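Pasting the structures in now, so scroll down.
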Structure I
Amino acid sequence: MVSNLRGKELQRYISIKRNQIFENIKTARTRYINEWVIDETAYSSAEHYKWMATFVSGYARILEIGVGSGCGTLALAGEGHTVIGIDENPVCIERASTRLTDKGYKVKTILRGEVHPVAGEDYYDLKYKNIRHQMTDEQILLVEGCIPYDSRLYQWLLSLQPFDAVVCWLIGSHQARHADRNVIRQNIQTPHEYRLSVQNPTFELASRVLRSGGILNIIDRGKPDNSSLFLQCRREQASPTGLLVDERTDVRQFDKVQGGAGMCQMYDGVNIQPVIDEKMFFLSTVCKMP
């Protein structure tokens, strides 16, 4: 028992646990992006990201919540948008930066997360450094951060020029997040609950950083016959913020990807539904800032 350890034995135990946490996080982050890039590549080949980008056509300055390996960012940049992308996973930031740089885009990255294992425990605190960067001539800025728990990121975003649009497309994360003490405090158990934990503060943030007439675009996976339930969920998310939900849900079918991240659980408004059909759907909702 840990309570019986003393002196050097206790310090050795704490050191082992600390190293285990660092290794678990590194492994989980890398595994996630290695799997998610399979999904993203398939979606990109099928031009799904081009479809997503149509919802922000004409909105020049974009805040992207969840970068992944950069396929969505690439679709936005290809349409001439300036993008600030946020992702909790620094491996995602690095992969996305490489993808975009290889395509000839000028990219700036800011890696600022610090993992602090809790002594002798299986969980950790994730803390972030201040951001002092000011946008200059880069078309794309990728920032490590976590919208729900990163007050320094939040304040920095508020200090910038208003955005024309905020996008949150197909949000997901790695399995080591279950050991993040912020996630533990919220008792998040499922991918659906995790998506809501990111989407809900994204609505609040969007209401603070969007210009008048700007939009928030949320794209998630679901079934067309449940689109009314998705709209109801969006109305509830938007209700504290003043954002106006477009009553239309746009739908696009996509094929299940073999060997990918496997995050295509669907929500019917009441329960988490396992994926059975090979054919699934993206559902897009737009909310407007008055």
Structure II
Amino acid sequence: MRAPLPTARRIVAVTAQLLVQWLAAHLLAPNVSSETRRRLAQGLAVRTVRACGVRISSRGTVPGGGEPLLVVANHVSWLDVYAINAALAARFVAKAETARWPVAGRITRAFDAIFLRRDHFRDAARVVTAVARALARGERVVVFPEGTTTDGTRLRRFYAAMFEAASATGSRVLPVAVRYRDASGRPSRSAAFIDDDTFGGSLLRVLREPALTAEVRWGTPIETAGRSRRELAALAHTAIAGALDLPSWAVERQSGPLSRARYPGRAGPAAPARSRRFQLAWRVGA
């Protein structure tokens, strides 16, 4: 394997790549089909990961063909998006603040990100509707159901709302586990984007890491027939927890009947009651 680029050269490479993405967002993305935009974004993701000096270690199989998929992953960093997108042409659900970021906001908007206002419960219903419509058109959509990032050493409970889009459309759910390791193979927190981190500070930590590896573990797709959104969330959560091989104390429990069966003697925090707004919004708005 080639020696990693020194930090200064990586900074130049990433700056150049961001410029390429910005130009593509302005000049190409508005004038091509949605399928071409997905492939273009995938190619740009591969180049961005390479510019950062990050190696991707992938295990498992990404389902081929045009099958729509709700792809769900644990969330550590902004780098997760590039690591997943490098192998999978898809749309992403992103926090609404991202749309206002300099440069990155223009790029994410141009490549059809679906923005979610995390502080507004009702906005989740709108996003579920948008995700369901995308799945119904045969697209693949990536969501991070923890609703926030961690440092990679634990897994939070999954919010079940977005799984309604898969249940309503009959699309399978693909669980994906993401974690990062340093040059010695130890778990690395360099990529973590948490607390008061700025994008610039997080990016510099990644660029300074001598040899950062993003491990992406593709799970077995979960059938949605006859399963509620909470059941799907619990199954995906269990699959990702297993792939990350975290100790039990680092995995926050899901709630509900299925979760109580999986974690006997300890139920997770109570989940909010299921809203018919989530069940019907995508149909009403279709």
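Tabulated data for the structure shown
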quantity: Relative contact order in percent (Cα under 8 Å, 6 or more apart) derived as 19 - corresponding label from I, II; calculated: I
quantity: Which of I, II leads on mean count of other Cβ atoms within 10 Å over residues 93-100, largest value; calculated: I
quantity: Mean count of other Cβ atoms within 10 Å over residues 85-92 - structure with the largest value, from I, II; calculated: I
quantity: Given 1.00 for FRET efficiency 1/(1 + (r/R0)^6) of positions 53 and 253 (r between Cβ atoms, R0 = 41 Å, to 0.05), calculated: source structure among I, II; calculated: I
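Only the coordinates and a few stated rules stand behind these numbers; no lab work does. The structure displayed is predicted, hence computed values, not measured ones. Cβ atoms are built from the backbone, for glycine too; each structure is taken alone.
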